[in-house]
Structure 1
Amino acid sequence: MTLNWQKVYREKLTDAESALSRIRPGARVFIASACGEPQLLVQTLLDMAKKFADVEIIHFLDLGLTDYTKEVYTEHFRHNALFIGANARAAIKAGQADYTPIFLSEVGLLMQRGSFPIDVALITVSPPDPNGYVSLGISVDITKTAAETAPYVVAEVNPNMPRTLGDSFIHVSEISAFVENDAPLLELVLKAPSHIARAIGQLIADLIDNESTLQTGVGRIPNSVFPYLANKRDLGIHTETFTDGIIDLIEKGVITCRKKSLHQGKIVSSFCMGTKRLYDYVNNNPLFEFRPCHYVNDPYVIAKNDRMVSINSALTVDLTGQVCSDSLGFEFYSGIGGQVDFVRGSAMSRRGKSIMVLPSTTEDGKISRIVPYLSPGSGVVVTRGDIHYVVTEYGIAYVHGKSIRDRAMMLINIAHPDFRDELLEAAKKQGYIYRDQKLPAVLYPKEYETFWADKKGANIFFRPVKATDERAIQNLIYGLPEQDVYTRFLHNLKSFSHKVAMPLAAIDYYDKMAIAAVIGKEEPEGQEKIVAIGRYINDPNTNYAEVAFTTHQEWQNRGIGTFLLSYLIQIAKEKKIAGFTADVLLRNKPMMQVFSKCGYPMTVHLEAGIYELKIDFTAEQK
């Protein structure tokens, strides 16, 4: 290592035009990523365009000056995007620029192996520290690897570039030329989340446990979760990028990284995009550790974080669970980026969760983003084998390990209501679901979800039954002893087929209501189990609803039936139902005790060994 680094720095200090004049025809030039773009070098490159021929510009996530994609520069520059930013989409669509689909974790490895060689790296760095090291600041990602492998490296030294810590440093002796430029860094200001993004953010927050480690992709929807995490504890961060939204959670003591199983006490990332507030916050801040993408995005590294939660955006998801994230038909829109890296890493993590998010429709509401099948040209980024959670503003679908029939029903259930019938018919036509399958005509009433502790202290989740619960209802019935089946249905059932179970699942939440007692809510959704159901069916002619209960043998005598009756009465009264009726076998004394504690006047008539009950809500409570 050169001790007199100041002399080396001065000897390499030059102007932008002189530094760039060494770029040969046909060279492959890498430009630092996102908000770390070397603005003076890029502008000078454009000004000198006529001196270059067939120069390939390599860029990951271009947010800055992209004039080199214009047709006037065709003979001089050819843009090759590893992830497509907004400014490059038109050029790629017009065939004036290229797109290379690749996992972000592999870009640096390809550079190191020589299969994706870089001739020139144009980077932005902080001023040298007392030991002669410059920091790549907010853009370490693949920029550091490009700088380490390129034969010629030009660094734009900007005093506004923060000195970030971690594997983010390069010694001045390893850089070919320096150009100084005091200019504000590029900033990314995200628009305020829409009501749809906020609804999705709330649902995502429900999936995040205390002590989880988070990764959030780029965009308003993945970042919409931050405001709803204020009541969480000891969250960690391991992500390729982050924005200003992280600061408030750090200052509130929500993000501490104390419980991380990897890099404890550190926020690990490869780059960040935001405002000057963020750049000032990460400057010399030991909480943050910036590392190259071939480490941060390595699925095996990601998986070492317990409770790893990845949150990424999709453009469309088909009914089999295939995710398209980089194209709209034949039009390339974004890129693979680090999405698959984190999907797989979080899936391999102990108690990890992989979450894909998308609005149910396009912004104008005219096109569903849950689709029967991907349109021609659409690329599968996350396969149907990789997908776990899908979230829209209408709910959460956990489809991993589920059959095509199950996942089609789950995804239709969280699609926009305007498109559910269309999707249902498409699923039938494609042979994914039963031909007679029905869905509720109204939205799932999330307001009736609640928790309650039984007599043994078990915390049970109570929620309305969904159309996707058909198999769970069958499992509950088939798990009952023969005597309990007779007690519940007043006759022996030899089978509980789809035709019997479907009407019990596809209810209208008004005249037909059912509340399920669910255990395993805190586990991945594939481990949920219905242990009891209370339901009523209203007779519009009398406005009295017949009520009935089914409880798994292991969960009886724990107060569940009493709670369900009370809860159903509350709901029925909201629906202006006058009362309940029920038929109870003479020998079913536990059920009679439940009804006796309902709190309303009840008339009882015994006939042929069956109690006929009538509960009147219009009378005064006992």
Structure 2
Amino acid sequence: MNFTRTLLALAAATALHGVAQAQFKPDVDSSVSPCVDFNAYVNNRWVAANPLPSDKTRWSSFDKLGELSLNAQKTLVEAADKGAAQAKGGSIEQKIGWFYRSAMDEAAIERAGFDPIKPELAAIAALKTPQELVAFLRDSHARGQGGVFYFGAGADFKNAQKQIGFAHQSGLNLPTPEYYTKDEHKDKRAAYLAHVARLFELTGVAPEAAKAKAANVLAFETRLAASSLMPVELRVPENQYHLLSIEEANKVTPHFDWAAYFKAIGVDVGGSFSLSQPKFFANFDAMLTDTPVEQWRDYLALQAIDNAAPNLSKAFQEQSFAFYDKTLKGQPEMAVRWKRALGAVNGGMGQALGQLYVKDYFPPEAKARAQVLVDNVRAALKERIEKLEWMTPETKARALEKWSTFLPKIGYPDKWREWDGLTVKADDYYANVRAARLFNARYNLAKIGKATDRYEWSMTPQTVNAYYSPSTNTINFPAAILQPPFFYAKGDDALNYGGIGAVIGHEALHGFDDKGSQFDGQGNNRNWWTKDDRERFEARAQRLIDQAGAYAPLKNFPDKTANGKLTLGENIADLGGLNVSFDALQKADGGKADPKIDGYTREQRFFLSFATVWASSIREQAQLVRLNTDPHAPSGFRASASPSNMPAFAKAFSCKAGDPMVRAEDVRVQIW
């Protein structure tokens, strides 16, 4: 296959996006050696030239491209708004236009105050018995509001071709369960108490009574947190799946009848479902009888107010921002109204907006041409698996079997969702939010009992990201990511393999990371490893855990490091993806003369392009939260860690043994 011709075809496709194509020109910090700190060498000057906007907690290459996507979407929704009257009745153009119009009608939203949630608050205030609590929770879930736990559809871990119901832990408003108990988070708990009290006051509760209610809420959530798993624990498949019959589940929750719940929400689970965290649900059941109803009422009322706050009048919006964005993450200013309105449209009708986005910004030809580059990187992955020295032929054959069943998806869905049945009004924002929430909940629940659709997308085309799904064994690349700094229409092979090529490799390698490697090519949670091979894999992965655990991104908090176990999957994907894409580059340009560009060799440009993707500034408070919750390591680590484990990097920049960017052989990581 002609790799160069492939890139030329993809370049032509990308140029059709309708967004001005930036040119790649390294702007390195020559005061730093690439062999000492590659992230600083590549990105220091970018960070200095790109200060954090006041409405952001992070500003990165991803975020800059995301801003371009937002502006494109703004053009689309404004056009839909203007043309809504002439649009076909019930069309997605009309619904999107009216949704956006209602979200921008600040005067109407202000007049409504918190009227939209008064009926729900009244219903909560009337609850007197555990039986009434259970009935309310059933009704709340039936209305798409949810509460305490989440229930939805997902592929059966043991039979991935079928969709079943999953009940998951939920119900906490602080970032992780540890925030409710650890001394280091006591200031956040105090701020949360103040936030909750203020929300109650905004609904007319007297200050002292509001403080008492806030104390009840914190006590309730602290109890719930005691049985909730941490993010790193939730990465373990066994903690996400626990198939039980309805009768067996009722034994875990004797005061919460699952048959009655399923009848209320209109779902036939076929006799069994996943009660994914039994300890959590056993605690939830106990709380139905041993927690005072008054405490339940305060908790449920707070959830109703807090969830609705971003869509209510200005005072509620500002209070929600003050705690969740400013206090927790350090964001100085709220995003402008149109961005928040666009967020609501994306939350309610994101795939419909994506249908308009690809029509103007990503034509079908681009999708077909991008597919070829994906195939090139996948081919390099296959060859790399075949040459692994540490894996036995038995496991290798199964790895290749999984590789053969990968399904790449580019740009947007082949078949778009239908939006018939969703009623959107031009003059009632909260009603639109509520209607979309219920519509999407029903859409999700309707999958239970049906075949898993490998061609369905869980990201919108306008999202600047990509993902791997273990249950469908698919790698997915939304249209919006196929632009600089990931792909350059006029860039050479090295830039594109260092950018989008590494992303493609990253997503494919998620199929073989610590979690993805526990699923087979059919999406089933099944062990396809020999015992010895798995032990060798985990020993190599431990080195990567150790590397991340030694990385401290904040000068003011030198003891706060990346969580190596939480970020392991992403770090395996980064390292493997970069290696695979580097191999693909060698095949594309092998044997040809290396024309230096801007003084850099082909291999240097490859690594420069990769690191540029991770250019980023982040607020200290936001980084602290991410260290506890984000499965992605800090950007500085991602820019440097993978290259530091590759002898090819040391060779490209003439680094020597002992340089910080050259890992000694006994700590260097090479898995795939």
Structure 3
Amino acid sequence: MTEKKGTYYITTPIYYPSSNLHIGHTYCTVMADAMARFKRLAGYDVRFLTGTDEHGQKIQTLADAKGVTPQAYVDEVVDGIKKLWATMEISYDDFIRTTEDRHIKRVQNIFKKMYEKGDIYKGEYEGLYCTPCESFWTESQLVNGCCPDCGRPVQPAKEEAYFFKLSKYADRLLDLFENNPEFLQPDSRRNEMIAFVKQGLEDLCISRSTFDWGIPVPIDEKHVIYVWLDALSNYITALGFEDDRELYDKYWPANVHLVGKEIVRFHTIIWPAMLMSIEEPLPKQVLGHGWLLLGGEKVSKSKAAKGKDVVDPVVLIERYGIDALKYFLLREYTFGQDGVFTNEVMLKRMNYDLANDLGNLVSRTVSMIEKYCGGNVPASTTEDDIDRDLKAIATGAAAKVEAQMDKFAFNMALEEIWTVVRRANKYIDEKAPWILAKDEEKKAELDTVMHNLAEALRIVSILIYPFMHTTSREIRKQMGLWFADVVWEDAFTFDMMYGEQVKKGNAIFPRLDIEKELAELTALVEAKEGPKEENIPLELKPEIVYEDFDKIDLRVGTIMKAEKHPKADKLLVFQVKMGTETRQIVSGVAEHYKPEEMAGKKVIVVANLKPRALRGMESKGMILFADNGEKLEIVTTEAEDGNAVS
């Protein structure tokens, strides 16, 4: 029986139900699920929360376009999300929806507490608004005139609003980051947030009055509570804060908020400041994971729609099984870093690790016990150095897995498990039981080999349970352990099996023909896209006349120098020589080009564009790039510097 070790509260972000989820959302939830299952197995009282963020202008716009109410729109999408998590056997304890009464009334109470504290005031907001991101931006924060987060156009907005005095908490936030480094990991994210706070925090707009799909402000029902106060509060409203405190007092503060790196700022600046305002404890840790990339870009709903790799988790599960997909997501990527997703990488990982290593070990072990021992796990009566090495590696793995899981290093935890798997496969080759079976005097040694292989698989079945519980159960069923509970402490002990009846089943991970699978997956994508239509008119901006175009002065220039912007990861700062003049131009292309790649390139510049500041640095012009759907391609020429382009 596993000893109870206290509570453990883990959360995912609440997902925005604008459309179906893709593999990127699955990645985050699979990580949280694996940790929740691991902590339960290790003896913790776990609370695992996920859910959906359902308010905002974008939802209202989508619902209007579809001719349904916002509630009807989100109900349909949320139903699909819940079905996906059921298909993936995600073991959440609660699913919070921001349209639920329990959330609405508690958010209103939080607003009132902050207002009564003097931390909320009414004012007027005038700025640039990105509807998809539900975010306001200043002119200097834009990248090439667009939202710095999603790259889409922004619109001027001016309206009456309530504001949270976020700036009041800047010093306390800096103290949090600098004196409690474990609060935000990895360190690269923490350093970004320290720099962001040091630039100066503006007070936060927390209400809107130009649409009504949201939680009414309790002191002014002409306003609805704006996205982040509504959404971030879910982590405590789901625990009953503050009208039903039983769960709240038991599980808060959260052990871990698991979030994508793009929303780290909201979870580590806005959310802690809100909690400081209402005088509640802060979460113990926020972990910002990296992105899954397709063609160098983050997997997104639009990107998923036009790629050739299948990113629909339901399709992948139907073809390869839940555990194969979970294993790939957890094994392939390093927590905190971006990783490239392709179907080919996924299939190779499944073949090498699951079919060749684990599947082959199970099949060989069960077959040999059936063949050499009548299907019963024998006792072990001999031992040599090879046996001792296998036992040491097998019984030492659990502690190493625990250490890696404490660091959210899922890939390394699985590597520790696969060290046992690979060692057991090597053990078979070293011991050559097919040769031992030919010599009656070697019967005791043969029995020991079969016993030790069964023990190694028993331990593996425990170690993989948090990551691949269905596979764990299948291994235990074939090994005659179907009756025994999975107990974490049993992974530290060898020689627990004797007399179990093994029974070979289907291959747990059949070997894949990768070329065939890739062809079929591509065909699935193309079938979904439908037949290609020809001569489809482009979606263009409003027409201009020749006189408008004649106002644009395009000039040839040579990039003399390029360097990263000191305050913005997405910006590069160029020094461009155009004839007699050298000028500075700032472009949002750092995700597509390294500075050292750009020097010497001849480019085309919009030379008479009005100068403006981008994150504090003046930009005098615009370099032309073409979007090929995956990256920005620089437009080059062989003409002389300063020449006009017509």
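None of the figures in this text is laboratory data; all of them are computed from the coordinates on show. Keep in mind that what you see is a predicted model, and the values were worked out from it rather than measured. Cβ atoms are built from the backbone, for glycine too; each structure is taken alone.
Work out which structure the value 4.4 belongs to, where distance in nm of label points 7 Å out along Cα→Cβ at positions 399 and 543 was derived from one of 1, 2, 3.
Source structure for this number: 1.
To test your reading of the models, identify which of 1, 2, 3 gives 78, 59, 50 for Cα extents along the principal axes in Å when calculated.
Matching structure: 2.
Of the structures labelled 1, 2, 3, one was used to calculate percent of Cα pairs over 26 Å apart, for residues 391-590 alone, giving 34. Name it.
Among 1, 2, 3, the structure yielding 34 for percent of Cα pairs over 26 Å apart, for residues 391-590 alone is 1.
Work out the source of 12 here, i.e. which of 1, 2, 3 gives that when relative contact order in percent (Cα under 8 Å, 6 or more apart) is computed.
Matching structure: 3.
As an exercise: helix-only ellipticity at 222 nm (-39500 (n - 2.57) for each DSSP H run of 4 or more, over all residues; to 500), calculated from one structure in 1, 2, 3, equals -12000. Which structure is it? Write down the numbers at each step before the final one.
Details: 1: -7000; 2: -16500; 3: -12000.
Answer for the origin of the read-out: 3.
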